[in-house]
Structure I
Amino acid sequence: MNTKVELKVQDLIQKVVPQAMSYKAYRSLVEDLASAGDTTGEIKSEALINYTQLNNRRMRRWDKTLKLNEAQIQQILAFKGKVTWLVLTESWCGDAAPSLPVMNKIAELHSGITLRIVLRDEHLELMDQFLTAGTRSIPKLIMVDEDTHHVLGEWGSRPGKATAMVEAFKKEHGTLTAEFKEELQGWYNKDKGKDIIEDLLGLLTLKDVRDGSDL
């Protein structure tokens with residue numbers, strides 16, 4: 001990222017973060033939308049409304065059942081940085097249902113990690129700085145140094161194994177079907193968040209752009 005682009009991104013982030021929701025506020029939003037038969041975004045299709053309702057149930061289950069082991073907890077507590085995890089998502093996003101509860105569980109354990117959430121379609125200018133293979137794939141996590149506002153890393157929209165499953169299916173079938181999306185959610189359930197946790201713990205070990213040392 002060149003200096004001019006980096007400064008633009010920092011400016012966008014500083015404008016967006018004050019508008020961002022806590023995880024608790026986001027969960028309340030999704031609960032309310034699911035109850036009202038509504039969804040985030042301008043498109044209010046029956047499919048997206050159904051996905052919002054599914055995601056609400058899935059996130060409720062993930063919030064209750066997700067567990068971190070002692071080694072993972074110690075790795076989180078060893079993190080010495082002070083960062084914001086700014087996440088772009090939408091209530092209908094199936095990959096966000098398992099990922100956001102994992103992010104929240106990690107952030108709850110460490111006072112130096114602040115999780116904030118914004119809706120992608122309300123912040124497309126920022127989203128377009130963090131495309132995945134040229135697409136506005138979500139959820140997209142941007143890790144920002146709270147002091148310098150430098151972007152230290154990013155993650156999304158899926159953990160590695162899920163990404164490989166999606167790419168293989170698209171190569172064979174061209175597009176994702178509703179049946180495949182159910183299969184993918186089944187994989188997330190069996191994996192119990194391990195792949196997402198591993199990816200996010202790796203994010204915490206990225207080099208600090210300020211002095212070249214490990215965070």
Structure II
Amino acid sequence: MFFNIAEYIVRIPVLLFAITIHEYAHGRAALWLGDPTAKHMGRLTLNPLPHIDPFGAVCLFLFNFGWAKPVPVDPRYFKNIRKGIIFMALCGPLANLATAFLAGMLIRYLLLPYEVYLKALVYLILMNIGLGLFNLLPIPPLDGSHVLENILPPKASHKYREIGRYGPMVLIGIILLDNFARTGILNRILITPMIHLAHLFAGDNLFRLLNVLG
């Protein structure tokens with residue numbers, strides 16, 4: 001029981017940080033592009049509470065794939081709406097991947113003999129890569145869907161937007177099938193790339209840590 005509590009004490013702050021930095025990056029990017037909506041609505045903040053989507057946070061906590069409450073954005077402020085949406089959408093996942101890279105550098109070059117520190121680094125790199133890659137999937141309402149929608153020609157973009165209403169159900173179905181029917185969908189498209197990317201950032205010390213921490 002103590003071990004589980006100790007795990008939660010480390011995982012929950014890392015989880016909150018991952019979703020917070022993700023949404024903050026969206027809001028900051030929108031502000032750079034001239035949209036103050038997130039700032040005016042109190043979402044341009046490093047306080048995690050306004051960013052939490054309960055179901056997305058549970059999925060991230062349990063399965064390492066999830067999402068936060070979308071930052072409000074008004075693309076009419078953007079000089080080029082399509083390019084602005086693509087840039088804004090990519091900034092969230094890129095913020096997570098940048099955080100994972102920094103954690104990887106610490107794993108490579110600054111391993112300290114403290115279990116909490118080591119656990120935090122492992123969760124930082126894995127959760128941030130998981131969140132970043134998951135949100136790049138082109139399934140609405142994930143960030144990748146906004147990128148794809150604004151890359152497609154207008155007619156295809158409109159059709160994609162129409163079927164996008166089923167996106168959340170598709171996501172839930174994939175997560176449930178993967179975890180209870182053992183279909184391995186997420187393993188094939190996300191977990192394997194996640195481990196490879198984590199190894200690229202952290203080097204062989206990553207696997208040593210995973211073995212030590214169990």
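Values quoted throughout were computed directly from the atomic coordinates according to the rules given, and no laboratory measurement underlies them. These numbers were taken from a predicted model, which means no experiment stands behind them. Cβ atoms are built from the backbone, for glycine too; each structure is taken alone.
Tell me which structure, out of I, II, gives -16500 once helix-only ellipticity at 222 nm (-39500 (n - 2.57) for each DSSP H run of 4 or more, over all residues; to 500) is calculated. Traced to structure I.
Given a value of 23.2 for mean count of other Cβ atoms within 10 Å over residues 21-28, calculated from one of I, II, which structure does it belong to? It must be structure II, since only it matches. Computed over structures I, II, percent of Cα pairs over 23 Å apart, for residues 53-180 alone reaches its largest value in II. Out of I, II, which one gives 5.0 for distance in nm of label points 7 Å out along Cα→Cβ at positions 37 and 205 as computed from the coordinates? Of the structures listed, the value fits I. Work out which structure the value 0.05 belongs to, where FRET efficiency 1/(1 + (r/R0)^6) of positions 45 and 69 (r between Cβ atoms, R0 = 25 Å, to 0.05) was derived from one of I, II. The read-out comes from structure I.
Here mean count of other Cβ atoms within 10 Å over residues 93-100 was derived from just one of the structures I, II, and that gives 24.8; the source is I.
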